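J.: The structures come next, written out as structure tokens.
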Structure P
Amino acid sequence: MSTSVFKISNTKESFICPPEQVFLKSDFIYMLTIGGHLARKFDEYQNLMNCLSKLGEKDFFILENFGTYIDDREVPFYAKIPVSSSLSDFNNIVKQFDPIFGLFLYHFFVYGKNDNWGIYLCECPTINIIGCIKEYASEFRKVFNIKGDGFKDLYQFISKEYETVPHLKTRLIDNYQLKF
């Protein structure tokens, strides 16, 4: 369950999540999409699987951020998912963990064996943060239809999410090098 892409804590007390920087790689480009799920539509999921396949992945992994869940489990959710999977397959795997996916505020790391990319599924705010090397950025932009880093399109949403804590919005912008 280890990765060289993310700062993953092994205790609930020391977990890290956005607006703090969850990625380890200082050379990554960061892009945002609206969150709540890895992919919004079947074709978007298929495009992501095609992209991951181009990057040499046969499988990808999803790991729950250890400190973000509210129950008494001692081990975070973890799954290995083939890039040959469909969105239905992915949903069935996730429903084993959370029967009503999206009901609780869970955060997840998504990564592969290739340590030049990763996706953080964040619930507060409900965004996905894609981190990758510069050479992969255009592929992820195509998959998720992202203009630039995606921040301009999500600015109003993120501003509303951080309305009562604007300093956290500033930290998100700084930590992920976002531009309006």
Structure Q
Amino acid sequence: MRALSKAASLFASGINWISRQLARVCEGLLFLMMATVCYDVAMRYFLHKPTFWSVEVNSFMLVFLGFIPAAEILRQRRHIRLDLVFNRLNRRAQGLTEIIISLLGLFFCAIIVWQMSIFTSDAYHYWFRASSILATPLFIPYSFLIVGMGLLGLQYLIKLVEDIRHFILGKGS
């Protein structure tokens, strides 16, 4: 039992580390996105030579920024919650609500990862490309969703185990 607990703790630490590192990548990517948009605006309005790649690259970066940091946001418990309703519940009902939310989140992430894996596999197999000058292979942005939702699902799993532990042991009740 102790070895299982140690393995679970090591697993959670690894997932948390990956979430933090990818959130840092997103910080840098946000800066890069700002720089490329400013560059494109300057080229378009001052030199009348807009870039052909900025819109496509920035839209893919936006997809990355929309999904990849979600796991870190959940880890820090900074996601959106209806506190108006949640805070009116007693501690036991709050604990049960957290367990249900974690289960639903895990289920939702599993469905998205499963479906996006099918889309990504098809996009790779049939070599689907964006209809633009860059013709970016679409399996690349599709894979952002798999990674982001997969990590979010693992964070929900970690949260679920913590929520159940708190509920059973009565911490916070």
Structure R
Amino acid sequence: MQIHLIIVNISLIIWLIVPIVYRKNRHFYYFLFLGLNDFLLMVLWFLFSIFVQELWIITHSLILLLFDRYYIKKIKNLIFFSIIPLLALAYFSNSFMQSSFALLTHIILVFLFTRLLIQELYKKHYFNRFYFVLIFYELITIYKFIAFQKVINGGVEIFYIGTIIQILIGLYLIFRNSRNYLGGSIRE
């Protein structure tokens, strides 16, 4: 098996485990759609030859809209009424629009996680490593995305190095939260 396929498969497995470990977390749906995103897109590509970029608007919208479990109740009408426009946008968009939308989604997620990190610092006087790691994850995603899309020298290599770092982040998140189940305490 080629090394890039090994990296992709390990990443898929790790990021499918993360939502299971964080099923009670307020960001469960973020992890769920993040984990299912690559898996579903690979399945669609291999079974139906649907290019994954064609679904970026829909999948990234779900990651963003369902980012916070407690916020979903407040915006459930927005989620419901945005389904048809998102499907239409995805259908009629070109690759530049799809790429820009996905990139914008991850930039917004960096700001959302940064806001949560600052709130933790301000209200609880606690530096929350969990949010710091998620900010780092999203920044790597943005960098990978730009490197791969703009084909910066070594764009493919940068993409896979970033994926390896994200695998390590996924492992950190899994083992970090497993301490909760083993009797340790983690602030959230």
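Computed from the coordinates by the stated procedures, all read-outs in this text should not be read as laboratory data. All values derive from a computational prediction rather than experimental measurement. Cβ atoms are built from the backbone, for glycine too; each structure is taken alone.
J.: Rank structures P, Q, R by distance in nm of label points 7 Å out along Cα→Cβ at positions 14 and 158 and report only the one at the top, that is, the highest. Each step should come with its number before you reach the end.
T.: Values: P: 2.9; Q: 1.2; R: 2.0.
Across P, Q, R, distance in nm of label points 7 Å out along Cα→Cβ at positions 14 and 158 peaks for P.
J.: Work out which structure the value 40, 39, 28 belongs to, where Cα extents along the principal axes in Å was derived from one of P, Q, R. Write out the running numbers ahead of the final one.
T.: On the way: P: 40, 39, 28; Q: 65, 38, 28; R: 46, 44, 30.
Among P, Q, R, the structure yielding 40, 39, 28 for Cα extents along the principal axes in Å is P.
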